[in-house]
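No value in this document is a laboratory result; all are computed from the given coordinates. These numbers were taken from a predicted model, which means no experiment stands behind them.
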Structure 1
Amino acid sequence: MTSPASAVTPPKFAKTKYIAISVLLMVFAGFAPAIVMGALGWKSAVSVAMLGGLATFLASSMGKGWQTGLVIAVPFSVFSALTVWAAPYALAAAIVLAIAAFLRGYGAKAGLHNALITSVIALGFLVAAPPKFDGPFPSALTVGLIMLATTLWVTLIVFLAQKWVHPPKLAPIETTRVLWFSGVLALLVGIATWCIVHFDLGHGGGWIILTILVVFQPYLDSSFSKAGSRALGTLAGFVIAVVVGAFVENGPLLYLIGTIFMIVSLVFMMGGKPYWLFATFLTPAIVLYESAGSTVTKVAVERLEATVAGIAITLVVLAILYPLAKHWQRKSGAAHY
């Protein structure tokens, strides 16, 4: 006779095993190209490969598996090249990022808006701090080729490991809301990108775009909730990063501790934990990664300021849209706004 305890244990063990395998796959698939390029001394390519690897793995694991990686490979690479090309020009950069944001939002029609979010975040960091390469090819073309190679690599790994990768059941959103969400998101990201390039806000501008993409959701009630979670997680992560920085100044050690925080944040994300908990551990991970050539406190403050700016921008837009959304809800009888 099976005891109640033994009946409950297998599902929990299976979930833990799935999370562990997913994290290992992410480290292997997402980080491997960056590690190889760093080992070969191609330092300018490391950040590009890191962005591409993480974006593709998350798109695959949160979308439709390796099929999603294959579908986005060429468009993502082309947009990466266009972003780097347009980065010196505020209007051109705003247009490129706005189109990318619209397409990401339109993915909600197939339930892919969460899966595609990291790809636009990657473009945000590319436009805020475009990498430069020496060689016979323009930097934009080099970035596009690196992204294509990285995306195809991750897609291959996910294909080979599809036995262990179980994408979630996607929830498509109705066309009217998708178009509204995509249009407003494109406008928000486009204006933010123009300001970032025009006022030369640097790497912190990438965090502003990231925050807008994370906070602004297809349903406004979810957006307010995400804004609160984002603020709470970033503040808690800021404190953790500053405490670590007070005791650790060594570059390699900062990378090691940052990687541990990154893995913990991914475990929380894949385990379905609250978003503020994920953000709490993701924040010190990114801050410590960026602090190897600077100071932890300086990077943490810049990160906090950019996140607050992103939340503030999004909340202002939400406050403007909220009365319109309530009117539409009463008129259409929608369950959410």
Structure 2
Amino acid sequence: MTSLTQPSASAPRGASKRPVQAKSSGQWATIWRRLKRNRLALGGLGVLMAFVFMAIAAPLITPEDPTHFYLGKQQLPPVWVPESPAKLVPDPQFLFGTDQAGRDVLSRIVYGARTSVFVGIVPTLIIMLIGTTAGMLAGLFGGGLDNVLMRVVDVLEAFPDILFYIVLNVALRDTDFGKVASGLLLLFFSLAIVSWGGIARLVRGTTLGLRGREFVDAARSMGASDFFILFKHILPNAISIIVVWAALAMPRMIIAEATLAYLSLGMKGVTQLSESYFVTSWGQIISEGRTSLNSQPWILLITSFCIALIVIAVTFFGNGLRDAVDPRQSSSGR
């Protein structure tokens, strides 16, 4: 009796590949269908897209220069506060008021979204590249390479991440490398270089489970190289797990940047808008506003709310994406 899982003898040679492609596209369609049923995940995605738009279109959202010092306009309260503790009244030109230096708070928050959004995305992409590559190589080849890579991961995970961030920033911030892009390149490097162990372990485990599957053995029997197997068979089957991990890792990057900026170890301040695409960050605004906590608590509250909102939004989206990718949800997703 002919097996239903084998292609018929009369089928063309390339026909056996079509179900795999249909399965791949059908898998992503199923994931999207499940994700659409999760209102919290869709709401988180919408909030995240709003922050991304705010970061890209900052000059269109606020006409004020976030680096300009408005003389005589220092410490103005936001428009919803009738009078500040210093007996100052709000100015409609500055909806969120001004800081101690006379800079528009709304403009600085809008431009600060650029840094927080990019800090959430860029280091995560670097971590994905390093961790995915290391995990696939360790899982596929095993042996000494697997042992060396996993011991490196053990060393990285033996120390608190924030300690590594602080050490790297203190050691390199005054070098030429640390001055590139107002210190953001160093920030991206420090966040990425010590955080790839988790995704490497995850991808390694997935690769170990896939390398003994029938389609991998079939590819080897046809003379496929190891790198062809990695990028043609292993990576496509692990990509959904990697995407979920990345969505859940972004909030940690944003919080880490805010923590470093609060400790005055984040990006360096920019005095003119033309100097850099990245003017300030939310963590830097909080660090500057802590000295005026009693007279201008709204600066810390508004900025902290923005950080909390984007972290919660990304977390909701990541959790929803994880539930949609979970194979145990397949029966309910049909």
Structure 3
Amino acid sequence: MVGSKQFHLTVGSAEIRRRLDRTLADHISTLSRTRLKTLIQAGLVEIDAKPITDPAYRLSAAEKISVTVPPSEPASPMPQPIPLTVVYEDDDLIVIDKPAGLVVHPGPGNPDRTLVNALLAHCGNSLSGISGVRRPGIVHRLDKGTSGLLVAAKNDAAHEHLSILFRKHRIERAYKAIVFGIPSPPRGSIAGNIGRNPGNRKKMAIVTRGGKTAQTKYCLQQVFDHGAASLVICRLTTGRTHQIRVHMASIGHPVLSDPLYGNRRAILARVSPDARDHVRALPRQALHAYRLGFSHPATGATMTFNSNLPYDIYSLIEGLTGGR
């Protein structure tokens, strides 16, 4: 991570069976125990090259600990003139068709060049302070590698209205996904609490304890390449991090080209030779938020927006169908 600091230490006899966070606090005086706990939970502390996410982890002799401290972020995002595809805009809200590769809001590893930076440049100071300085106007998000429709609020009243709709599951959100194989049954509902994967903080997982309730409804639309892949429509009744990606992978049908949850080797072995280059060429998960619907915060009118598949996913489909 560019600009980060690294700390390294080896567990001595005095630290055996001690908590990880307390030991680090004793050795790294420049960081508070609270800050160290946050770094541990973010997967930025490794023991013998394996991320440890439990601050209460008990140490063993001769274990090698490394701590990565990301660079400080600016107090608030700066406006940056990044081109946006604006689907709709008025005094209360703005609907964006987000391209894959664009991060929604600043965070570790992505301090700028985000959708928030672009919205601040596009909308001016009207977004300042709405939902916090780090995420002004944002009421939901899409993963960096997911393209499609996203709405942002332009004033506090709109933000409150949209937040309530999301909280009460009164937002229509539908996605198109190209997945491995053919889901069976062709229409169904996947439920399972989603929380952080204890072995990899970058991933989410269906967990038996804790996590947040999650439900995804899916419907098979089209089969490609003799059953190697298929197009499914996924509708969310909840909106958890990586929800569709985790749920579809959990039933054995991960989203194609998903860098976290996909089985790339199995997919490449299953598709026809002519389609392999198209699968390899897609640099992100084949997931697109194509439909978004909600009631307008000021007028109450029902608003529905649709987005066509972007070129990279369309090209993937052409490759899986032999150009038909």
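Ranked by relative contact order in percent (Cα under 8 Å, 6 or more apart), structures 1, 2, 3 are led by 2, which has the greatest value.
In this comparison of 1, 2, 3, the computed figure -27500 for helix-only ellipticity at 222 nm (-39500 (n - 2.57) for each DSSP H run of 4 or more, over all residues; to 500) is attributed to 1. Taking Kirkwood radius over Cα pairs in Å, for residues 116-251 alone as the criterion, the top structure among 1, 2, 3 is 1, with the largest value. As an exercise: Rg/Rh (Cα atoms, Kirkwood Rh), calculated from one structure in 1, 2, 3, equals 1.09. Which structure is it? So the calculation was done on 2.
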